[in-house]
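Each structure below appears as structure tokens.
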Structure I
Amino acid sequence: MTSQITGRPERLRQERRVVTEIPGPKSRELQERRVGAVPPGVGSVLPVYVTDAGGGVVVDVDGNSLIDFGSGIAVTGVGNASPRVVERVKEQVERFTHTCFMVAPYESYVAVCEALNRITPGDHEKRSFLVNSGAEAVENAVKIARYATGRQAVVAFDHGFHGRTLLTMTLTAKSMPYKHGFGPYAPEVYRMPPAYAYRWPTGPGNCGPEAAAQAIDQITKQIGPLNVAAVVIEPIQGEGGFIDHAPGFLPAIAEFCQANGIMLIADEVQTGFARTGDMFACDHEGVVPDIIAMAKGIAGGLPLGAVTGRADLMDKVHGGGLGGTYGGNPLACEAALAVLEEIEAGGLVERARWIGETMVPRLRALAEKHDVIGDVRGRGAMIAIELVRGASKEPNPELTAEIVRRCHAAGLLVLTAGTYGNVVRFLPPLVIPEHLLVEGLGILESAFED
């Protein structure tokens, strides 16, 4: 079979294949070994142990081939083992695996930063540097904002998720499982309401301007704008349930920040790199952040994060104030350059839009049949459904868990999300073949019918 995106032969058969119960006996055996070696705090959505993956499938040790609607939580947008990524990483690993950019630099790090300066929102002069993860990117973005402004307060939003380090855990809104028992938390972090249209008291049409006015009013009264170093926000809240802020909210927050010397930090860790049908989710309403934090889809599965910001901000930090031993590892840099080539050559921004245009009508039709689906939302290949107990909008985490269980048993890998545990989220690889996308939607529909 030839890939619909790359035109190359597919290394794996692009088919769903369920040959054992899921998880199968070999996966269960590995799970028993895991219990004795790995702490239970490290969870797994589905304990099937993977031997291969690519295109739109994940293959486990028992020979089951599952349709992938998760992409490793939006990491493998270009697919697992994308040929471009594999080729560039292979070439690099034969040359050298590490020198530390802060000791003996190399061109690929610079090339990634040049590319990020070019493709991130805004035509102003920028600087970038590389780290290992999304949490590290967000934490460094806050460091830079505090340094550049001389202020301490940081504003985050309800339902937001920014990571598991001390500062990013503090920024994160959800207690269980991310914060419970891990305090005390970092000081000078304040939380505001987002523009959650489905649950806005006066209705979705009023949400954007009203939510912005409320957040700005609370910042002004409770903190004082001149004390705020940064506002940190996900353009679409990921772990919080794919909450796509109502129109007008982000531009209003950006305008308030600009008027008060506050740095707007866009956490595009999950939304970046073509996932939402734009290269970055901020592009949708023309919002230009001062600093942008990135990771996940940047390097096709290799650990890499990045911070890009206005040159006048980034250049203020003293020498040695930024960096890390592994940040911008040469293998990950080569992978990132291959990902950017793949996005452009494969038309993956447009492909993400097509995925959304395919999924959303099917999901809305499903919602019309089942009133337990309270909302269908998202953009591009970042789509979710929120499950409730009918018109009351009371969250329905039990049904959510059952729907996900049935999907997994039928060979469809899907993820949950949401502050209330009642959201099913869909993050298919941008290179998923059309027949697998359609088949996966059929499995979801059957789960509700059953």
Structure II
Amino acid sequence: MHVLVIGGGISGLAAAHQLLALGARVTVLEAGSRLGGKLLTGSVAGAAAVDLGAESLLARRPEAVELARAVGLGGQLQPPSVAGGAIWTRGAVRAMPRGHLMGVPGDPAALGGVLSPEGLARIAEDGRLPRTEVGDDVSVGGHVARRLGREVVDRLVEPLLGGVYAGDAYRISMRAAVPQLFEAVREERSLLAAVRAVQDRAAARPAPAGPVFMGIEGGVGRLPLAVAEACAAQGADIRLNTPVRELRRVAPGGGGPGWLAVTDHEALSADGVVLTAPAPAAARLLAPHAPAAATALDEVEYASMALVTLAFRRSEADRIPDGSGFLVPPVDGRAIKAATFSAHKWSWVAAQDPSLFVLRTSLGRYGEERMLERDDAELVELSLRDLRAATGLDARPVDSVVSRWDRGLPQYPVGHLDRVAAVRAAVGAVPGLAVAGAPYEGVGVPACVAGGRRAAHDVLESAGSADPADEDARQR
């Protein structure tokens, strides 16, 4: 059986890897000039390798780490060298308060210095408020603000969720982003009790072995390239600069392949298609075959962001504090939303050139698209200004690299999981077709790998069930 995988990001490559393991013949079609999607390595200061996209893998979800080991990167997996986060707020870089769940506190006593006395007093009202019904879904920020006050959202929840989704906490779905808290909120009378219930359940389970996060020596951006190399070694045909302009269902007769993917130069036939393109491109290709899915995907919004990687002489970066970096609440009015001290966080970064100190900042959130309209030099200067204010760093970098991720992160507003369910139902009604990627699975690498594997199984299970006589009924 021949399957086309449309999209060469980590979801598509994971799907291709799984399809090959299941005995399929695979062609990967990537519209751009490189593989890997949001996973990308580059260099700064001449030779120092750095991640210019995602830099770590959630190791408590096994899929990405398993894939790395399967393609020969097991020996290069490394945990962070330092643990614990920080937050830059109210004029100081402070340790992240303990006992929180994506910024939602379970222990108000740990919030001194981050919240004002008025904010702390507002939290105390949670136990006296009547129970808040959340229905089928609720925004994280909206519910937390009702129960604990806006200051908790603005100072704690926003920077945590912003670090993951580059989103707006007052729009992000609790059911999608923090599902365990959503379930507890439906059971408990107060939000503090719900957080503690989640923490108690976690404490009652055996602690998973190993670190929470993993990186890869040389950069997480090596992962998709290693997967592609493994796929090619098993006979996969991987093509760059090959956008798919149209998907066609083949008319019945002869038992031949059921799909044609029309590119600029040819029409490729296949028994099945795994579609891992971003939501707008996926919607366009799905419209003739699963119009309900296309309509739902047209509603998916994205956030844009930029990463500024800076290399300093280590002798001039001695004021950088210990730790992996810090998050920044939007309410403080800073340009950057986070800083990662890569030379502290990853031993392999520090070891490449001991004379350099490498760090990176991130700028841009949902609704801040104009941030990316600034030129590279201005983004560097904004980063340096904020780093100086946060840490006292007053040096000029020896080199800088600006990476722009336009429409890089899909947003998960209230109702997102219902939208995903609608897409899956519509696509599932079309034999030989499956979807995967961050708009459905989650923005983390393990979630995308899991989605690609699931799509591989789905497309093989459904490809043989095609009955083109039912095509008109499906479209109606």
Structure III
Amino acid sequence: MEMSPQLAPVRTSAIVQERVLKTAIPGPASLAMLERKQSAISSGVGMVMPVFVAAAGGGILVDIDGNSLIDLGSGIAVTTVGNAAPEIVRAITDQAELFTHTCFSVTGYEGYVAVSEALNRITPGTHPKKSALFNSGAEAIENAIKVARYFTGRQGVVAFDHAYHGRTNLTMALTAKSMPYKSGFGPFASDIYRMPMSYPYRDGNLSGPAAAEIAITQIEKQIGGSNLAAIVIEPIQGEGGFIVPAPGFLCRLAEWATENGVVFIADEVQSGFGRTGRLFACEHEGVIPDLIVTAKGIAGGMPLSALTGRAEIMDAPHAGGLGGTYGGNPLACAAALAALELYENGGLLERAREIGELLIGKLETLQARDARIGDIRGRGAMIAVELVNAETGDPDAALTSRVAAACHADGVVVLTCGTYGNVIRFLPPLAISDELLIDGLAVLAHALELS
């Protein structure tokens, strides 16, 4: 098998926490690897940055050209505890020496049970709960809908404007944005209905309860509460633009759902596990969902997702109705237990809040001198800026693309998002230093000046 020259293995603990550019971005080794990628991998698999990583740790990604890049993306909120965190590596190694797989649906093992027990304990609410484990956020969302439909005997599902819930057939139907997630891939699953979201920056700062009543009225008129199985919503929208609904929006929706026997599903795939400064974003609003879907940051980079909820709802499906070959893999469960220990006892929630304060403070300083920063929003280490035309306030996707490209060229990994393609989001690992954050934001400021 052909192998291109790469860096010698670098221990995570030896990675200097400093941005260093030895070549242009992408460098020659990454360009060579990109050619291999284009020859071997479907063109449908895109890349935000055409660089290839050799090692990572703290807030740094080291590429195969020896460049050290500031990581403000965490693999889209996955490596929240830090990349190759020693506790995660040790847990995976220990488990791998015992066994790597049996399929829990065939023969069980303690890791699956222990992760489920932990999730039942730490997710919002003191009611009896049960869990089931899967591989990806989309898979867990699909199963949440399955469970809700089985429990209620109804079919209708409500999702919201700007929502993102995945790339499978059902979750594409739930997702709002067409390109690149849905265009050309239909037809989609039926009985999915889209309702208006609370979007304070663009709905005139409509109050949360008022925005909820607009959605509720449409639900009652277009669907009818008695036909609705579930409402699924991200407490803070991710791909849709890090939209934080106005206070009271989520609470009123959850209240209406309870009144009408509708299962309220919180999609915490991106916002969960300390990302917002609380274990789960819905805690900021005091919302206790019937079902909560988690993934991404759950296992320190290992593929794992979970559905956790009220025991009577989770117990509704028949035996064998939930499961999957790799769901709750032993290595992923070991990693999750180590990650959950860090979230609960490693000071990471406080660190997320500190990161949020630093990010917002620096971004507000930028906003004061650049009217193209229309909005700054988010919580904890889940912060975004919406870039607009300074005169009209219209979304400026072209500016956003130029700023992101300039950051990438200068060694800072940033991600864009938003229905209108005009949002830059910041999802740094909680292991990142203040110095790296400040340097990364200085690069952003320079990119804005150049754009």
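Computed from the coordinates by the stated procedures, all read-outs in this text should not be read as laboratory data. Please read these numbers as outputs of a predicted model, since none were measured by experiment. Cβ atoms are built from the backbone, for glycine too; each structure is taken alone.
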- request: Compute distance in nm of label points 7 Å out along Cα→Cβ at positions 55 and 383 for each of I, II, III and report the one that scores greatest.
  value: III
Structure responsible for 22, 16, 10, with semi-axes √(5λ) of the Cα gyration tensor in Å, for residues 71-118 alone calculated and labels I, II, III on offer: I
